[in-house]
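Colleague: Following this line, the structures themselves.
Please treat every number below as a calculation from the coordinates, not as lab data. What you see is a predicted model, and the numbers here were worked out from it, not measured in a lab. Cβ atoms are built from the backbone, for glycine too; each structure is taken alone.
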Structure I
Amino acid sequence: MELRDIEIFLTLAEELHFGRTAARLCLSPARVTQAIQKQERQVGAPLFERSNRTVRLTPVGRQLREDLRPLYAGLKDSMRRAQLAAQGITGTLRVGMLPANTYDLRPYWDVFHLRHPQWKLRIQRTPFSDSFGALRRGDIDVLLAWLPIDEPDLTVGPALLAEPRVLAVSTDHELTRRTSVSLEMAADFQHPEAGTVPGYWYDAYIPRETRRGRPIERGPVIQDTEDAIILASMAEIVVLFPAHMARYWVRPDLTYLPVTDMGPLPYALVWRSDAENDLVRALAEVARDLGPLGAES
């Protein structure tokens, strides 16, 4: 089976639709059909059950999918490493971002590239609901996350920034009559809940009570920033964010109000202790040498 045919099979196994598969791979539907028919002849059994309305994997197709997935991923990774080696790049450091201000952090990325041209940086957004899981699975090498983090298998490195807080509310929310708010005011409204992250960590982001002891109610469970933004824009919740969100997530249906009685939220590099390597140490060294951006970045 050729590499392109494997890609067609795995894409169809995911999409379960010949038209979407063809569009995703920039192929004609006839080419997708021909590839699947060829594979079924080679295997000697149908891989998909087809009807006018549905496409489903057969038991043989499911087995082939599970067998091919890791092989295909390995082949793609090998090709990617070979291409990078041809360009003189010997390693890639994958940095997961919880804050949205990637551009503000360009000084760190630029100095890393200048010092280590043989290494590539891949900056990617990471949902906070699975950020520690992404580290532990090896999906990313370093995470930029808010503090504190107290996980026995994770190392907390240097801080990169600390930012004041803002409250995101819908543009027609009653709080928009004000130019700023306090956490005491924000406690009158429902905030989002995150069900799969350590409690102490999320409590540092959205406290459970104000300084005067008023409880802060949490409502719908969210998985990422976009979930929170959508619910806030619909006036179902209000959301505490770092201040850069007012620049990076500008929307006509949202207003960001400065929060006057909360300290800056610090963010630091975090990595899996048993996966620390030269690339991780190099980025941490850059962060230490440049120092944090500061609370007003």
Structure II
Amino acid sequence: MNVNEPKQGNALLSETPLLQVDNLVKRFGKGCSYCQQIENLQGDEESDIESARPQNQCPVCGSVLGCAGISFELYPGEILGVVGESGSGKSTMVRSLYFDDEVTSGSMTLAGYRDGQVNLFEASSQQKRYIRNHLMGMVYQNPYLGLRMNFSSSGNIAEKLFAAGSFHVGSIRDRAKELLERVEIPLKRMDERPSNFSGGMQQRVQISKALANNPPLLLLDEVTTGLDLSVQAKVLDLIRSIQQELGVSMIVVSHDLGVIRMLSDRTMVLKQGRVVETGLTDQILEDPQHPYTQLLVHSLL
């Protein structure tokens, strides 16, 4: 079987990708001609990358490459795991996909937006707001980035619904109850501020907010980091049950290969902003081919 075939998972995956990302580059700094040469290095030139770009930093202008030519596809109903050590570009990638960071170059298309014919990185601010509010949901590692801590839990969900054009107070209230029940937040606490909640409860409120408008794509960035093991297990069970019930596609970023093994159908391994290996999760974890993936698997499992 071709390791790049999206055949694993709970649902029969469509042959048409939901999300297509091509040659995503995110550079921090002004850049120079030497940076561009480094960005174009691939494959057999990896040893040159290591010597020419230590720690992703250009020795000429000091710019840092967070993402250097990342390309991948995500299919409907699929969970793609993204793994790598700290500084590998995982969080930079998902923040770029959610338009938190403006990319240097590259293209991204969504099948549900204008038939997948528009490069969303070049869309207007108004178009990007529409995509964030209707077609994507984001769950950050730090709940303070995804929630307004001075709003109630139901108020956070209402904010997402307002942004998508829903203004009927009764309907918004009902939707907030439905979502908070799904993530096991007691309804008697729906009007409490997330700042009063534990870390695990804050993450569950984030998930409910991200799901408010039934987006086809959910981005999850290190959502279990810093949580107790028992709380991690509950959050992972919640994510898996949501995917099974709703069929939402997900990109799950984690440095924890246990999380990746539990959730993802396919896995993409990043090193210094580049994809070094991709394939079915079981195959990546049981028979890694790239030396860096082998190191990750042997050191973290």
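Colleague: Tell me which structure, out of I, II, gives 0.90 once FRET efficiency 1/(1 + (r/R0)^6) of positions 148 and 188 (r between Cβ atoms, R0 = 30 Å, to 0.05) is calculated.
Modeller: Answer for the origin of the read-out: II.
Colleague: Hey, distance in nm of label points 7 Å out along Cα→Cβ at positions 60 and 284 derived from one of I, II reads 5.2; which structure?
Modeller: Answer for the origin of the read-out: I.
Colleague: Can you spot which of I, II the value 41, 26, 26 was calculated from, given it is Cα extents along the principal axes in Å, for residues 156-235 alone?
Modeller: It traces back to I.
Colleague: Moving on. Taking 2.4 as the value of distance in nm of label points 7 Å out along Cα→Cβ at positions 36 and 108 derived from one of the structures shown (I, II), identify that structure.
Modeller: Of the structures listed, the value fits II.
Colleague: To continue, here is another question. Supply the structure label, taken from I, II, corresponding to P(r) over Cα pairs in 10 Å bins from 0, in percent, for residues 20-139 alone with the calculated value 12, 42, 31, 14, 1.
Modeller: II
Colleague: Just checking, which of I, II has the largest value of distance in nm of label points 7 Å out along Cα→Cβ at positions 28 and 132?
Modeller: I
Colleague: Please state which of the structures I, II yields 25 when relative contact order in percent (Cα under 8 Å, 6 or more apart) is computed from it.
Modeller: Source structure: II.
Colleague: Another question, if that's okay. Taking Rg/Rh (Cα atoms, Kirkwood Rh) as the quantity of interest, name the structure among I, II where it is greatest.
Modeller: Comparing I, II, the top value of Rg/Rh (Cα atoms, Kirkwood Rh) belongs to I.
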